[in-house]
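Chemist: See the structures that follow.
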Structure 1
Amino acid sequence: MAEITATKPANLSNYDIAQYAERIARHHDVYDANGYADLQSLLSSLGGSITYADSAESLVVNGPGDFVVRLPHFTSNARDRFTIAHELGHYFLHYRLPKVEGPRRYGRGQRNRAETEANVFASTLLMPAKEFKKVWSRSDGDEWKVARHFEVSPLAATVRAEVLGLA
């Protein structure tokens, strides 16, 4: 298995990362009518899969269209959805976009620009701006209701609302 190496950031603005994430999601038709992202369908269409392990979250890329998202055994569905979206952020921003070749492994836990980029990608993929604003308004800004709608944590919903200038 490839060693985890320092991930070079894409150095795109958060706005550009968000636009990229939504473009990818729409291209792969992952949203239902309410803006809910079907990550299983996206993974499958990209050639990705999920495994569970006794280790921290990571992404193992063997090559384009051949990658595995590794999840811990005992995490919530909301956490797993964010992790999958985060690892997809690494796949697109730090593997596909710069056209990296050969196997790579990406691990979570560091606080750096590449990790922030993957988080921006993930939050946008899971909570697209237009749909998020509608749900936020309909829910009177109740982050718990919004979180349930998108199957994310209340904290993720609150951060997304702040980024979009709603909170």
Structure 2
Amino acid sequence: MTTPETLPSGVSAALAVATLKRLGMTHTLIIPDSESRLLFDTLNADPDVMVISPTREGESISIAAGLWAGGAQPWVIIQNTGLMEAGDALRGCGVGPRVPLRLIVGWRGYAGARAGRLPIDSAYTYTEPLLAAWDLPTWHLMNDGDIDVLAAMDQAAATTSHPAAVITGYRFRP
């Protein structure tokens, strides 16, 4: 029997894309990084998915808010350091006007901290407190067994009309 502790670290990119499509995702906004590269490749290869790669993370937030206002259901895939850069856009285009943005946040530094590597990346330490400061409900997506948190987060964003996030601490797998 497979338990969460025995599942491989990281989420299958194919499983994540299938789940996002089932939830009605119309667009993804992503600036690929080392953790999300396989997810980006999988999204980009799917003809049913519109992938937008802005030049800055703050643009991801504002473009997603505009898409939502136009009736789309975008998802923003962003690394925690990019989330920090996008803070004002998140405040002004999501939290303040209560736009139900859906965020998948790559938790850079998580795997190293869990492995006891020093120094600990400060981006790791600030990620959860920053999301809490914006009052974003947050779930952890660490392996395939956690995939249902995407639906929980989607539902929370829809019912509260407020941004919500899942945090993933490992690279996506094929």
Structure 3
Amino acid sequence: MTAPARGFTLLEIMVVLVLIGIMTSFALLSAGGGPKERLNEEARRLAALVELHQQEAILSGELRGIQFSRTGYDILRQDEKGAWQSPAAADALIGHRLPEGIALGLWIEGRPAPLNSRKPQVLLLASGEATEFVAAFGLADEQRPNAPLYRVAGDALGRLTVSEVTR
């Protein structure tokens, strides 16, 4: 009679590694990043949201717009009557509020744009084209020359870039 094999199966080891990975991710997320990482995350979030709604505009044939404010931004669509409204209520990715301490600046076609407009400042056309814009994310209480600053830039063809810039 032989002794039963001892040790772990490959499946057991993989499950443990996945659990360790998940716990590590939660630990990193709860610790949070520094201010530079927060700005980078906000810039990348805006770029991803714009890309998603550019594709939605192309697929649905609808005109979409981004309405920026001091506290965040919202994605809107234009209905048949020309009124701007939120896309389908089931769509959770239609806006974002900025965390406390992050400031937003907006330039449209090279000029500073007001952040209190009642209509979208950036248009996403069904052809894939868009309003040329630059959205800059900085720390609200930082005015030093070397303070971190991230920007999302979109050109007239709808191409987006995310980059860190120096003041």
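All of the numbers you see were taken from the coordinates with simple rules; none came from a lab. Just so it is clear, the structure is predicted and the values come from calculations on it, not from any experiment. Cβ atoms are built from the backbone, for glycine too; each structure is taken alone.
Chemist: One of 1, 2, 3 was used to compute distance in nm of label points 7 Å out along Cα→Cβ at positions 80 and 128, and the result was 2.9. Which label is that? Write out the running numbers ahead of the final one.
Modeler: Numbers: 1: 2.4; 2: 1.0; 3: 2.9.
Source structure for this number: 3.
Chemist: One of 1, 2, 3 was used to calculate relative contact order in percent (Cα under 8 Å, 6 or more apart), giving 30; which?
Modeler: That value comes from structure 2.
Chemist: In addition: For the read-out semi-axes √(5λ) of the Cα gyration tensor in Å, a value of 26, 16, 15 was computed from one structure; give its label from 1, 2, 3.
Modeler: Of the structures listed, the value fits 1.
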